Structure P
Amino acid sequence: MSATAIPAVTSTGQPVLILKEGTQETKGRDAQRNNIAAAVLIAEIVKTSLGPRGMDKMLVDSLGDVTITNDGATILKEIDVQHPAAKMMVEIAKATDSEVGDGTTSTVVLAGALLQRAQELIEKEVHPTIIVDGYRKAANKAIEILNEIAIKVDPNDRNWLLKVAKTAMSTKMVSRDAEYLSNLVVDAVLQVAEKKDGKLKVDVDAIKVEKKPGASIRDTVLIRGVVIDKEVVHAGMPKRVENAKIALLNTPLEIEKTEFDAKINITDPTQMKAFLDEEARMLKEMVEKIKSVGANVVFCQKGIDDLAQHYLAKAGILAVRRVKMSDMEKLAKATGGRVVTSLEDLTPQDLGEAALVEERKIEEDKWVFVEGCKNPKSVTILVRGGGQRVVDEAERSVHDAIMVTKDVLEKPAIVAGGGAPEAEVAKRLREWAESLPGREQLAVSKFAEALETIPLTLAENAGMDPLDTQVELSAAHGQGKIWAGIDVMNNKIGDLYEKEVFEPLSVKEQVIKAATEAASMILRIDDVIAATKLKEKEEKKPSTGE
């Protein structure tokens, strides 16, 4: 329903326009129905990509760039969504991605299911506020149940971490190589993990993921150090330095120009030569300083003068210039060096160390590898694969695996996957709902129903019959089999603890929290007032004073 303005009339019957002309307003049931339909549509889009048997989406943007993925957050980022309620769904996917790195598809599917169930209650004259309250209580109870059934693990136990990383990758395109990649990921995360106040903390930025098409996914490597996508500046420099002593400079190896305009009057050629010789001497001094400290590798964040390059090459020092700030920080973390902002301050203690610094040709680019650092707090995973699309998707999978491994290290509790925890929580919520008064009971039951869409969607994507599956799954949980879920690889209900499918507890918590919040937010809206678009105003012809 749309109206040009809210009709209001003065005592004399003169109409009063409250909203600007052309503003559209949708109220009450219509507004809710619209918003719910838009959000559910978004959930439908990603639904088929849930789980190991989920399908991929091919997204083509306005420039014709192609992305092939089944990563919920990526799919939603790439689609240009217009509807405001649909935008909220995209936001929860993004938030879940940056918070825990996995479970984005589940979050959106669950939010969509919660809204669909709420719609059924609204049709039965249950007020949205009551539904929202019921959902909130159900979400808190669900998280409580998850914490009860979760398996507490030792964060230093590599085996558990491997299983979790492998599960995160088994739903992706790279599932065939999940075993190999998860080993690299777990090594990387354990390498950069640091203890703070008795707890482990992982800075995800300390793991650099570089990608390059070519070779195969099996050629992906973990480098105990950093890969810099620059080449050595001068052809005369060594391309390989062992037992590297690395100077990290945030200062240009150039003669600085003066701030103000300076003119130098030169009357004869000897003065000119003296001026140039002085410049050369200053540059030579800079290089001598670097050499005297014992550095044989220089990474410079700023520029390096041609003449300075020549002196560095003569001194047998490998140099790289214009290195990104973020890479300088990673180099400092990896090599144990310190980024120095003035050459005068450079001391032997500031130098970083690595077993090997070498320039290598990767496809058509030359990159500098800094390897074999003693105890690097920054490492690099170099992802390879058949083509650009494959490498892109492999990189996304590696990112997800890094995030879930980090989640388990920071909160060492896990649950089995395959929809088992959702089915168990749904069962216990139903039992708990019976103790609740009035209409909230309905909302909690609907919440339990919505949770079951996760295992059912997994089953549907694997080509199983959703009805039979639901009956079997409920029966298994009724017999106390907590970890009974969808064994998608064998198309049956199975014990996923035995199948070693595990996910971090924090991901499941985040999925429930984010989905409930998004659903509640959309349910509370009962009025959508949309201002006119600017274009429409421009197109309108000047009024003729009718």
Structure Q
Amino acid sequence: MKVKQPCQTLIAVAAAMSVAAPARAQLDNSVWPQFRANDEKTGAVAAAAPALNHAWTITNVGIPAPGGFTVAANGDIYYKSMDDDGCYVYRLNPADGSILMQSANLGGVNGSYSGVAVGVDRLYTTIFTSTGNTSIKVLNKSTLAVMATITNPAFQSLLGTPLLGTALNDAGHRNLYVADYGAVQLHAVDSVTGDLMWSRSLPAPGPLGAVGPMWEDGNGRQVIAHFGNAPFFGGSAIRDNGDNTSTELWVGGPDSFNWWGSGALSADGQRIYVTTFNDSDVAPLWAIDVNTGAILWRVPGFRGDPSREMNFFARPSVVGNRIYCGGANGVVACYRDDVSSATLLWEYRDLADEHTCISAVRAPDNKTYIYAVKQGLSLNPMRGVLIVLRDDGSTVTKLLETDLNGTMLPTIWSISSCTVDGDGGLYIGGGDPRTSGVGPAAVYKFAPGGGYTLSISGVCPGRVTIEWSGAPPRQQQGLLFARGTGNQVIPPGNPCEGTVLGLNGNQLRLVDPPGFFSTGNSGSGSFNGQASSGACGGFLQLIQGGSCNLSNVVQVP
């Protein structure tokens, strides 16, 4: 809609809390790329604010594999693609998404599900072409040149991202741990020499081959858990004795289908939370004792009741004693661990598609924000969707729902594809590897402010200048005014309903005359206007149509 340029303007930079940037989410000796997000392997990380602003999209890349993204200590983003023409490893600049380096074609096709484990000077990823034709590729961390190919007759079908251990073996090296779907085994491989240290049978295979979580026991020895697909006791914990031998500590865990093969640790490291399908009406969330494999509690799945059904596809995220799960019927559920049982505190349910990735951030406002990614296969087969929720204790508030104006590609198998970096940036991979040939692909970044910026200069009442930058080019945006700051939610029936503003409801309105105006060809621009006395001291914020991204808040001088 074409409108006249606003003649008044308002805005206030909300008092921004100064917060030191936390340590990078994925260190260069990362034991678990992507999802765990921190050394505690809980799938949550501290961040200055939720990532509500679309920062960039890149499309000249391959479709991200289910292994998702890994963040190096310097902030570089690594991931491996999967498509009909093979697999490539990419190193991306987190600032703008530019490709810093791309590997040669590593081979393999749609069976190569893994991501990238980042070591101090090298990368590790698995490649699967056919049974027996499978390997671990070792790449130079900077150039992405292939340094070595680790093979062994024992390898049948290596899937999933290798775990890079924290404990040292007797040679003083870290071991890699990788699941073998075909042999139904866990292999330990010396990350320096490539030697196969030991192999141990697993109770059941995990379809996408991930391993974890992993921890050290009281004697500094590595313990690795794995959960697969079996009607009874699909999980086990294996101790690496460091001397080319292993010990099976327990067999236990959930009695159902674990899509990914792994769970998340509790904050104290004493429990593993595992999500499963509710096939045969079994429980979809299980708390497992790390020392014995005993089931401490489970929650009902309500199979066949869409108003209550819990059927979880993604590994959970854990903050304190709260566990966040996502799955079918557009559900995100928050449970509280009450030691011997769990309490459902709230649920978000939109009955649209399936959430196949869940990550969480804890902000300085002591609120937890949850990112849920829809894979775009059932009700929305042509697009992915990002949902951002805020945990308000016993209730939940939706802050953002966006498919980037219908342009976000499906995020099929996105179990690992909502990575959070140490600055709070959120990375999502798009593309459907089931398409014939080389399908369209994209990587999206959302950031916690800073990109979409609003400023005002001048004197009120009088002539003022409004400037904006960091917006997507040629999009519509509106300028909002209110008498104060706050967290007003845009009510139903309005564009961007459910979005939580940085303004309160006192005289909240679009700047006169109402309407939206273009962000400009470059995503930056300005206009001048006459601010009346009624605008002085008020606050302004920009909102983009479609994506509903918000700028910072500024005050009319």
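Each reported figure results from applying straightforward, stated rules to the coordinates on display, with no laboratory input. A quick note: this is a predicted structure, and the numbers were derived from the prediction, not measured. Cβ atoms are built from the backbone, for glycine too; each structure is taken alone.
Taking 3.1 as the value of distance in nm of label points 7 Å out along Cα→Cβ at positions 49 and 465 derived from one of the structures shown (P, Q), identify that structure.
Going label by label, the one that fits is P.
Consider the structures P, Q: one of them gives -0.69, -0.90 for log10 I(q)/I(0) by the Debye sum over Cα atoms at q = 0.08, 0.10 Å⁻¹ as calculated from the coordinates. Say which.
The read-out was computed on structure P.
Compute mean count of other Cβ atoms within 10 Å over residues 209-216 for each of P, Q and report the one that scores greatest.
Top value of mean count of other Cβ atoms within 10 Å over residues 209-216, among P, Q, belongs to structure Q.
To test your reading of the models, identify which of P, Q gives 3.3 for distance in nm of label points 7 Å out along Cα→Cβ at positions 161 and 481 when calculated.
Of the options listed, only P reproduces it.
Which one of P, Q has helix-only ellipticity at 222 nm (-39500 (n - 2.57) for each DSSP H run of 4 or more, over all residues; to 500), as calculated from the coordinates, equal to -15000? List each step's numbers first, then the result.
Numbers: P: -15000; Q: 0.
It traces back to P.
If you rank structures P, Q by relative contact order in percent (Cα under 8 Å, 6 or more apart), which sits at the top with the largest value?
Of structures P, Q, the maximum of relative contact order in percent (Cα under 8 Å, 6 or more apart) occurs in P.
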